[in-house]
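Please treat every number below as a calculation from the coordinates, not as lab data. Computed from a predicted model, the values in this text were never measured in an experiment. Cβ atoms are built from the backbone, for glycine too; each structure is taken alone.
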Structure 1
Amino acid sequence: MPVWKERLSQTPKLLGPFPDLIARVLASRGLTQDKVDDLLNPKLSELKDPNLIKDMGIAVERIVRAYKDKEKICIYADFDLDGTSGLAILKTGLEKIGFKDVAYYQPRRLSEGYGFHADAVEELKNLGISLIITVDVGITSYKAFEKANEVGVDVILTDHHLPGENLPKAFAVVNPNQKECTSGLGYLCGAGVAFYLLRAVKRAFFEDPTLPKNDWDLKEVLEFFCIGTLTDMVPLVEDNRVLVKHGLVALAQTKKAGLKALLEALSLDGRELTSQDVAIRFSPKLNALSRMESDILPAQIYLETDDRKAQQMISRVLENNQTRQSLQSDADVRAMRILENWNEPDFVFVSSKDFHRGIIGLIATKLSQHFNRPAFVGSENSDGMVVGSSRTPPGSEISLVVALKSGEKVLNRFGGHAAAAGFELQSHNQDQMIDYLRTHFQNLKSNPQSLAIDFDTAADLSEVNANVMKWYDFMGPYGVGFNVPLIKFSDVSLITKKELKGGHLKLSFSDATKANQVDGLLFSPTESIKSKIVVGITYDVLGEMQWNYFNGRKTIQLLVKDLKPL
């Protein structure tokens, strides 16, 4: 059972127009009085200079030359929403500045796979492209750059992933995470790097008297920056925080036909948006398109200008998402059946020819939460190749990359992040991989670490009100590096419990006075947890406060993260 720890139990009191609960949360994040205004009122005017990024000047000069020489440019972007957002930023921005018909290319997730591919470079060369700008991809794609140099295509590499020992031979490498870059912008995602490139290009056009001028505003692509940054789970700090805060406002008020139609279809229109709205409700519908290799891809939604066509596309987007949900539901059931006799206590590993490659990450997420341990899920093709995805449960400090490295002798490739990683191996090597993982996790157990949940502050139910929620929202956006505040509520009674579709629980809590009540939502509890949730029992509850929109009503609810019976 996780240990609950208050972030900072002794904090100086912060002064301001906000309620005391908000002051306690701000103090728990280590904020001092002089930093409160910077957090609550971030200013676009204080963004870092894009030319601080190494090679930015070289990249901008090459793009300006392409404009003057009327060259054909292509943006080559990764298929995920980070890459797609950066694609939309550059295509929209460059065309607003004055470029004509900027082309774009994205590899298919399943048939081509991740990366900057040499055969695509050759194809683009044959179409008359002389300059390629990559987005969110390319930092380890050495063969594609060799091909580009061979056929005479210049490539400006923009990426944010960590480079290897050697950089590809690109015309310019615009990556704030390369060793010699001192910009301090390493927290940008791929779309963020693309946005900073566009800022630098726009400035160059403004400063060159021979180039056209216009009053186009970079704020018009902040929706794309916001989506890319929130879905790629990069830290919401410094410039990211400033731009996402303004980007959420821009997205809520968007005139872009595709984005507007999706907001309307999800009943997210006509109100303020939170980072959770974008990351949990909005973006997965777009992500499902590339997961399922739909005939409509996110870039088309981003760039559509016709309202009627946008409505038609969004109808198909929602149909595609239903297909994805159905496939995932069937796969979840199948995975649980396969694991009925699984005896490993520290992890789960399952693969099947019936698992669609586009949803294995989602299956792994569900299994990691259900079993509360790392989950490894593979999709096997007819050639005996297993492509896999792995996830850790919330709050885990286990690194999946380190776990996978323990079995690198039998893996064709692997990589990713601590909490989400991918891998590939031959089917006949799966048992050996399981052995490697077993040994790895047994070694970890010899140096156990207790699972801890850090919460911001304790509060009474009487403090949960509309004014607190107004400031709670104003403190946002929330994400990696600035998590949604987690509040502890002590001695609250469970007065109602209702199971919802999908196995989620709708709860209602009351304090000892019975005068203060709040609804709660607990997602996907295990059967063991369900059995401990009994009406009439008193609990300590950890929860995130949020708005619930239902049937035209707006009420406050707790997203329950953990609870302990007293």
Structure 2
Amino acid sequence: MPWVKPYRWRIAYGLLCVVLSTAMFSWLPTLIRHALDAMAAGAPLRDILKTAATMVGVTLGMAVFRFQMREILNGVSRIIEHDLREDLFAHLARLDPGWYGRTRTGELMAKLTNDIGAVRMAVGPAIMYLTNTIFGGVFALSFMIAISPRLTLIALAPMIVLPLITLRLGKAIHDRFERVQARFGDLTTLVQEHLSGLRIIRAYRQEDAEQRRFDDISRDYLERNVALVRLNAMMGPSFTFFAGLGAAAVLGFGGAQVVAGTISVGAFVAFGLYLANLTWPLIALGWVTSLFQRGAASMTRLLDILDATPAVADPAPPRVAVPLPPTSGGRGITLEHVRFAYPAREGETPREVLQDISVTVPPGATLGIVGATGSGKSTLLELIPRLADVTGGRVLIDGVDVRDIPLAVLRQEIGFVPQESLLFSETLATNLGYGSENPDDARWASEVAQLRETIEGFPGGWDTMLGERGINLSGGQKQRASLARALARRPSVVILDDALSAVDTHTEAAILRELRHALAGRTAIIASHRITAIRDANWILVLDEGRVAEQGTHDELLRRQGRYWTLLRRQQLEDEIEGDPAGRPEEPALRSG
């Protein structure tokens, strides 16, 4: 993995520490053998004490190397976990909305938590114990053969079936762990949706039904985990059983050799200790196999994210990055025969949601866009900052195709206010100053959005902490905060996607008056279902099912008495019925500079 390569020398030293500590540990039974044989032969106490001192030194050295191997290998695995998580987060930031539309949030959260943890265990503890298992087994087996090749064959005979058990159980653990992780994704998705939709659940009195859904998934998750635990539990006892058979055989045949005087008591005790040293690596091999299988399954799930190709990326050959010319005002925007279709499922034909749309917005001018729900307004706006790319035609800024402009440069020029007003769990000052360098710009923008008095009326003022997605603000307050956030960056192009739909008409009128001055000299593109928001734009598009049904100035469209005129009359009638004259034509509306 590329995340391992930067730390390969540290890992190599950590593995060297494993080998050295294992070698020292494997030397201890031989020292015990020498001590026992010396005592049986009546050797002087000095020789026995010398052996004991050697054992103390070996044990101390073994402790030092074991500390280093754990500190280095477990520490590096934590660093790799950190790097992998950062790369995943950075890659997620580059993926397009279409990818997120096909991927559940709960599933992503499961991968970013449990799966990364499983990979860490595979590249840290699993590698460490695998090295210990291999060298511990080799050292133990070498000393056993040196003591008695015949006893070694007798001890190993029952263990011939262990590789087969490892392969069979290892594959089963891999498959079951994938199913466990998939179900965990279902569980986290349900919890995330439940918390997000708690008001709806309560309003429809579906608490019991949701509890049953949760119980069903949670129970299935439990059953899959229990099945996985059962497999893991089979691994250790299987190894222990066959190793025990070998130990029993050694006790019988080896005891007879001791009685016959073929081998010494010290050699027999040392052989037994080496057999125990060999048994532990064999048992640990089952656990290590489980860790590697879990890590492999989790890495496969993470690669599903990392291998996803962003639909929108910086210019790459054959395209050449082109800088935008400097400007202190707005920028010209041109749409040339723009078409867009969302990706279709395999076997289906993509359906175009935008068809042959052409319009030019001069620098500093305002374009208004109206149309029924689903007419393509939001999709059209998303093509300008390249939240999605056209499937036909071109979008130009100051004569440069947006696909030839580096994303960071392009989006720095644009203040975008989407339909959904998402705020972060931070202070109001942090939210309104998001992406802005000067804190004073946020205060200025809050005045334009008619939000400053509201903010300063909160007990915490600008330091008021918002809940998740700004839940402690009303819909209108969130929209005004989103508008202020976009204006605080003082962009050359401002895009508003029905940005005042939750604001009452009186506040909307005050905001529009301030916007008229704030946007002087800047280019604005505004989509709204309210005519009052766009009636004084330099040019207006009326969209219908992805096509331009009408276009022109407010007065020109009224004279034609087409869709735009019908929409305006309907809104005026609704305002009269509600007793609210604010939506009538005489109400001030946004004008271009």
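Quick notes on this structure:
- Value 29.6, calculated as mean projected area of the Cα convex hull in nm², for residues 222-557 alone, assigned to which of 1, 2: 2
- Of the structures 1, 2, the one that 12.6 was derived from, the read-out being mean count of other Cβ atoms within 10 Å over residues 254-261: 2
- Parent structure of the calculated result -11500, given that helix-only ellipticity at 222 nm (-39500 (n - 2.57) for each DSSP H run of 4 or more, over all residues; to 500) is the read-out and 1, 2 the choices: 1
- Among 1, 2, structure where distance in nm of label points 7 Å out along Cα→Cβ at positions 110 and 398 as derived comes to 2.9: 1
- Parent structure of the calculated result 67, 13, 6, given that Cα extents along the principal axes in Å, for residues 54-101 alone is the read-out and 1, 2 the choices: 2
- In this comparison of 1, 2, the computed figure 0.25 for FRET efficiency 1/(1 + (r/R0)^6) of positions 390 and 478 (r between Cβ atoms, R0 = 25 Å, to 0.05) is attributed to 2.
- With respect to Cα Rg over 2.2 N^0.38 Å, the largest value across structures 1, 2 is given by 2.
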